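Just so it is clear, none of the values below were taken in a lab; they were calculated from the coordinates. Values in this document were obtained by computation on a predicted structure and should not be read as measured data. Cβ atoms are built from the backbone, for glycine too; each structure is taken alone.
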Structure 1
Amino acid sequence: MSKEKAKPFVKWAGGKRGLIDTYEERGFFPFNFKRYFEPMVGGGALFFHIAQKYKPDQCILSDVNADLIDVYRVIKINCEELIEELTDLKIEYKSLGDEDQEEFYYERRDEFNEKKLRDKDYPVRKAALFIFLNKTCYNGLYRVNSKGEFNVPYGRYKNPGIFYPENLRNISELLKNVELYQMDFGELLFNAKEVEEEDFIYFDPPYIPLSETADFTSYSEGGFDHEEQIRLADTLDKLVKNGCYVMESNSGSAVTKKIYEDYERLDVYSVQADRFISCKGDDRGKVEEVVIIGGYQPEPEQKTLPIQE
C-alpha cells in the first residue's frame, strides 16, 4: 500500500483544494515544465498537488508572510520537535471545557504575539502556536492588525483536529529539496532566483474584491492593493515574454477582467468555485473566479499524467 499523500497543514482563506480537479479537467496545468515556482504559497494546496503528481525538477516556494514561511521551515527541519509541541498543546486544549478552551486560545494568541516569539530562538514553539491558532480560530483566517499582531477571534469548533503527525512527516519529506523564501514575488523571481524558459510559476494573490465596498484582507503588514494587482499583471506578462509558463487565480470581478484585457500574451478563463457568500460558515454558493494563463494553451483533452507513487 502506498504512503498517504502530503496534504495542506493549515486552513487558508481562498485555498485551492476544491478547485484542483477542475483545473486538471480544464487542462490548466502545462504538460511539460522544468521548475515550479509558487511565490504566494499560502496553504500550498497547489504545491502539494504539483510536487507529488508532476514531480518537477525543483520547487521554489515563497510568501510575504514571515510567520507562515517560518512554519514551513520548521516542518522541513524540525518536524519531530514540532510534533511534540503540538501534541502537548492538543492534549491540554482537549482536556478543557468549552469556556476554558476559549480562554486557552486567547492565552496562546497572546503568547504567539509576544515579541520574544519573533526571535529566532523560539521557531518550533512559534510554529506550533501558528498551527494551533489556525485550526482553532474563526474560519481559519490569518489577519494581523496595524502592529502586525495576529488578531483573529476564537472559532468555537466542536472538535478540531489541529494536526496529524504522519501528514507533517510526509510534508517534511516532500520539503527536503524545496527552496523556501520570505519575500515579495518580484524580488523572488527577478533577484533571488533567475527564472528560465519552461519554468512554471503559479500565483494566488489576495483576490480583487467582488464589490466596490469590499476591502482587501490584512493578510500581511502592508496589504495588497490595486497597484499591486497591476504590478502582478505586468510581472506575468514579463515572465511569458521570457519564455515561462504562468498561471494566476483571482476573483471574477469586472476589475480583474479589466486589468487583463489589454495583455495580449495572457488569456482569461472563467471557473465556478464554492465559496462562502456571507459571514455564516454554512452559507455557500457558486462564485465566479478567473484563471489567467500565459505561455501555453490549456489542453482539456490531453491525457493527464498518472499519480506517481
Structure 2
Amino acid sequence: MQRFNFGHLEILEILLQEQSVSKAAQRLHVTPSAVSRSLSKIRAALGDEVLTQAGRGLVLTRRGSEIKDRLKKVADEARAILVERSNFNPSLMNRTFLIQANDYVVHILGSRLVAKLQELAPLSTLCFLAEGSEDIEAYRNDQIEFDLGVPGPLGPEVISQALFTERFVCAYRAKPKTRNTQMSLREFCERPHIIVSRKGKSSVLIDDELFRIGNRRSVVAIVATFFEGLDIAASSDCLVAAPKKLVVRNAKRFGLAFSPLPLKTPSLTIGLTWHPRHQNDPGHRWLRNLMQEVAKTV
C-alpha cells in the first residue's frame, strides 16, 4: 500500500458521504477533475476502489462502507484539534509547566509570573525545579520544559530567547551611615569573600579576571545559592558578588550596602530555553510570551 496523504482525508470523507464526484467537488469548491485525481491517489493508497461505478452513479465498496463511519469520527477529531489550537484559551488550560531555574531567577520573575498565571490561567501550575546538569535528554524526555537562566552549551537542538541582561555588584554588611560607593580593587582583594556556585567551584569569572590583571582574592566560603551568600555577608565582614537586581531588591531586608565591582566583568544574559518539540504547542507558546512580557518589567 502506498503512503496515505492525510491532505486527502476531507476529500475521502465527503466522497463517501455524497457517493458522487461532482457533488463532492461542489462541496469542496474545486473542479470534478481535481476530485477525480485525488480519488485515484486515495484508491492507490488504500488498495481498494472505495467507490465503484454502478450505472450512472457510484456505490461504496465493502471497504468503503467499513471505513465511512470510522473516517467521520477521525475527521471530526482532527477538526476539533485544529479548532482547539486556533481558539486556545489560557483560562481553560489545566497543566503543570516544569521550569528549571535558580533561586535568583525565581526571586526576580517568580512572583510576577505566579500573579499573572493566577489572573490569566488559574487552572495551571508553575513547578520551579532546582538547576540540574546541562543535559539535552532532560528536554527530550520532558523532565523540564523550560530553563530560565544563563543558556548552557546545549547546541543547536534547543531554542533560546534572551529576556534581560544583568551585572554583578559587590554586596556587604551595611554600617551606620554606609553609602553605596565605589570600592577600590585593593579593598576588594583584601576583604574575605563568599563565592556562590551550585557546583562548588572555588574559581569563577571574577577570579579569572583578577588573575589576568595579577590579583587574587581570599575565599572563605562557597555556597550554593545567592540568598545564602547574602545572608552570610549580612552578618560578617565578607563580601559576596551577586546580581544587581537581586541585591537592590533585598538590600534593606538583609541590611546590606553594595557597590560596583572594581574590575571589568561581562554582563550576563538571562534567557529562556526550550526544545523545538514544544515550539507550536499553544500553551507553551502562551507561557513563553508571558515570560517575555514579565521580563520587561524587572
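Each of 1, 2 could give helix-only ellipticity at 222 nm (-39500 (n - 2.57) for each DSSP H run of 4 or more, over all residues; to 500), but the derived value -10500 comes from 1. Taking distance in nm of label points 7 Å out along Cα→Cβ at positions 63 and 119 as the criterion, the top-ranked structure out of 1, 2 is 2, with the highest value.
The value 7.9 for distance in nm of label points 7 Å out along Cα→Cβ at positions 23 and 247 was derived from one model only; which of 1, 2 is it? The correct label is 2. When Cα extents along the principal axes in Å, for residues 199-262 alone is computed across structures 1, 2, the figure 35, 23, 20 traces back to 2. When mean count of other Cβ atoms within 10 Å over residues 31-38 is calculated for each of structures 1, 2, structure 1 gives the greatest result.
Starting from the value 16.0, 51: which structure in 1, 2 was Rg and Dmax of the Cα atoms in Å, for residues 47-190 alone calculated from? Only one of 1, 2 returns 16.0, 51 for Rg and Dmax of the Cα atoms in Å, for residues 47-190 alone, namely 1. Structures 1, 2 were shown, and Cα Rg over 2.2 N^0.38 Å at 1.59 was computed from 2.
If relative contact order in percent (Cα under 8 Å, 6 or more apart) computes to 24, which of 1, 2 did it come from? Going label by label, the one that fits is 1.
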